[in-house]
1. Going by FRET efficiency 1/(1 + (r/R0)^6) of positions 40 and 152 (r between Cβ atoms, R0 = 25 Å, to 0.05), which of structures 1, 2, 3 comes out largest?
2. Taking mean count of other Cβ atoms within 10 Å over residues 160-167 as the criterion, which structure among 1, 2, 3 has the greatest value?
3. State the single structure among 1, 2, 3 that was used to calculate distance in nm of label points 7 Å out along Cα→Cβ at positions 56 and 200, giving 2.8.
4. Figure out for me which of the structures 1, 2, 3 the number -10500 belongs to, where helix-only ellipticity at 222 nm (-39500 (n - 2.57) for each DSSP H run of 4 or more, over all residues; to 500) was derived from the coordinates.
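Just so it is clear, none of the values below were taken in a lab; they were calculated from the coordinates. As the structure is a prediction and not an experimental result, all values here were calculated from the model. Cβ atoms are built from the backbone, for glycine too; each structure is taken alone.
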Structure 1
Amino acid sequence: MADGRRILITGIAGQLQALVVRALEQRGDVERLVGVDVREPPQPLASTRFVRADLRNPVIGHVLDEERIDTVLHLSTTTAPGASGGRARMKEHNVIGAMQLFAACQRAPTLRRIVLKSTTAVYGSEHTDPVSFREDTAPRTPPGQGFGKDAIEVETYLRAVDRQRDDLEVTILRFANLLGAQVDSTFLSLFSLPAVPMVLGFDPRLQFCHEHDAAEILARTATASHPGVFNVAGDGVLYLSQCIRLAGRVPAPIPAPLVSAAARSARRTRRVDIPADQLRFLRYGRVVDLERMHQQLGFHPTYSTRAAFEDFVTRRRLRGRVGPTVQRVVADATGR
């Protein structure tokens, strides 16, 4: 259609991105879709043009101009150092790649909107945290390393572009941990173990976002006007001990002084890749306020936090490896 959106999606070879592309390809208000990645998408694309390119490559600017892109959906930020080839390469991809992308966006005359997939990890995770983080709540101790720090820097660069272009609309979506049948995560590694590590004496509060809800809200904000910053998660909260019981697992309490060493050992065996910056999250957890998502975006996720986790357990076939007797003992011991 002549007045449809012309959207560029970064990281199109990713798992969540495949869901977003599928949702956008089915919309009547999208005229053109272009996907950028260094890897070819594993799934066939119906009507999306694929461009093999690194975000740091000047070709991105040419694509924005040639395709007359009006909307950029930046989804390529990565969370796992192991999958990225190490922490240094992960930071280069996340931060330097975003800087180059946003610089190209600033120069693109047809661009009118940037949607950034960010993370609630920007709030950090500490014992002094509020009951829930609102979008304008400043963390008392911002994350000083890892994915959370990268996300803060990426958001900062995007705001700088927003200040320099009055005609540009910026949407930042801060997602809680994503779960689903297609999207891999640290939680998949953790709950694939028969005994799930916990920090002794701690039971963190958790929120999850189902992959299909994430794809829907990304497609919605790419095709409609919703400037601002929004927390995104399923309603409700689960404790880690509740997740362990729902998955039919048993907890493996680890004394706090030994947690870092245990995580390093797990990374060496490649059974679980828990980045060092996420260890505090497994101790203190994190909960965010969703009022702005409900009221301003008008978005109500199909899956609550509990429903997202239960669907994840079912689709990943994680349930039932520990018998009901053991589960009852664990429930009695944890009081959950």
Structure 2
Amino acid sequence: MNMPQRLDAGALDSLASDISKIAGISVERNAPSGPLCTYRVGGPIGVLARIETPDALTALAERVAVHDPLPMLVIGKGSNLLIADVGFAGLGLLLVGDAFTAIDISGVTVTAGAAAPLPLVARASVREGLTDFEWAVGVPGTVGGGVRMNAGGHGSDMSANLVSVDVVDFQRGGRHTIAAGDLELGYRRSNLAAHQVVVAATLRLAQASVEPHEEDKTAGEATLSDIVRWRRSNQPGGQNAGSVFTNPANDSAGRLIDVAGLKGRRVGTAEVSTVHANFIQVDPNGSANDVMALMREMVAAVDAMSGIRLHAETRLVSFADVDVAFVQPMPTNPHLRTRNGSATTKDGTIE
């Protein structure tokens, strides 16, 4: 789908009026994006649709076809998203209904809605005596976003357990199931297109033992606690969106940024964390453009020091093409892969 960068005010007014007629959808014009993103910064979203049910999402896909081409953005929890200060002059989607947060567990099969928080899916699976998904307790995103970027941590990622994903396709129309093997899942990537909106995902986990016992659940809870404790000890709080850059092969982005002397480096309202150099923290009432400017400095400094071009894993919206190309260059070296396709640091964890 060829999508324009921005719609004008008249087109946005028409879009808002049109989709407000769909049952199960509430619409807001010029919705602030800051409260929807963990950076807490960014300009307004031209039309924000809060969607209650998968049927409403499918109806929306059919309705907006008349507005094609249409710039569209799925918000999720906004934990890996940076919207420029100019805002996003298109359609933002926020999945808010119970059907999108439901978690159903049958045997070793877990089906979770796209808006289900990954930490809740991890905890629910452990309560049922299942294992292999404990790592997700430390990832502050949703199932939908986790599939789209093949989220991971602590030696695993979504590709290790994903069976299939259901999407509503805003180009083809309708709801479709895509097998995990067709998603081309790699390190922090999938082939899901912007017009494919995740509705739910199916995972296959493992039982902690043949017949789950209370001690299995206790062991799982201990693993969850260890991961949460590690995250709190090694990663900063405040307004951030997690790791900024993917890890190069056989190295850590955080280490490279630290060695370049950038811990504490500040551009306006944005600062490289002094706790973990691969995090950017933003002041209250800060600027998304300051974050981008700091990301550019980080890429340039690491490149000058080591010859390695860092690649931002953050989803960047409405920034100039030249800025995006600078902080998200085409990869020139393959990432180090684990058996499930993730890239690891030297201590085996994924940052």
Structure 3
Amino acid sequence: MTDFKQRIFSGVQPSGNLTLGNYLGAIKNWVGLQNTYETIFCVVDLHAITTWQDPDVLRNATREVAAGMLASGIDPKKSIIFNQSQVPAHAELAWIFNCVARMGWLNRMTQFKEKAGKHKERASVGLYVYPDLMAADILVYLATHVPVGADQKQHLELTRDIAQKFNSDYGVDFFPEVEPLIFGAATRVMSLRDGNAKMSKSDPSENSRINLTDDRDLIAKKIRKARTDSEPLPGTLDGLEGRAEAKNLINIFAALSDRDAADVCLEYEGKGFADFKRDLADLSVSVLGPITEEMNRLMDDTSYLDGVLRQGAENADAIASPILKNVHEIVGFLRP
């Protein structure tokens, strides 16, 4: 098999404000991973344009995601941070994978159905085949592990299918079998207005989410206004069944405080939400406030941000280009 290290790849789309969901579900976990793995973190701007983006907004959002990573503790001396479009190998390998993946595989992808809705005939071809690009993002670095939430498992399974078929078609043992890394509380953060819906940048209600650009007062206000029920908090996780909003807030508290959700339940057993939300607001402000302020500082220094992304792209390309060259040889592309 090709020689590779224990390497992680993951990415975030620059399609609007980063939310608490992006932080707890992804970026916070990445900070710890960079001490134990070789880590590559990407702002996936090629994925973003599967739906139309205003060019100026896209450029700003790309910088904002990079600023969010840095402000949260991703260290450019330990991790590679770059935006996807700067490394052409992603798109080139994606085309090869378009020719490896089967239509039936893509037809089973539930996220395309959700995003295209009733108007799939008018959806971009890019939106349909973007799981192949996602596979290329991972495999162009021979990544061995990918941090995933529940909604991304299907795409990782497709990545494994593509890797296996490529290896089988060409009689090689080249691409690794990528393993998922699944984390604990709040890997899937739900809306503050509806505990059954994922916290989303696209939700029309600003009160449904906490943005990493929200100031301290706004963070506290949104926590105080979060939907709850009239029952006191239970002492066990079993008591959260059927109480989606309560469960979501408990999970957020646990993730922000690096505790088990069961411990949080035990601490607040029998208490009402007024006390709990006051403490959660204080906790949220203490954790997120400094991140927001550092993001704002970084966004005022675009030359630094662009330099981090440029250097990251050079480092990423240094890994990806030799791997892609090997793929060319395997596929039979002539390089006189």
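1. Answer by largest value of FRET efficiency 1/(1 + (r/R0)^6) of positions 40 and 152 (r between Cβ atoms, R0 = 25 Å, to 0.05): 3.
2. 2
3. Considering all the candidates, the number was obtained from 3.
4. Structure 1 accounts for this read-out.
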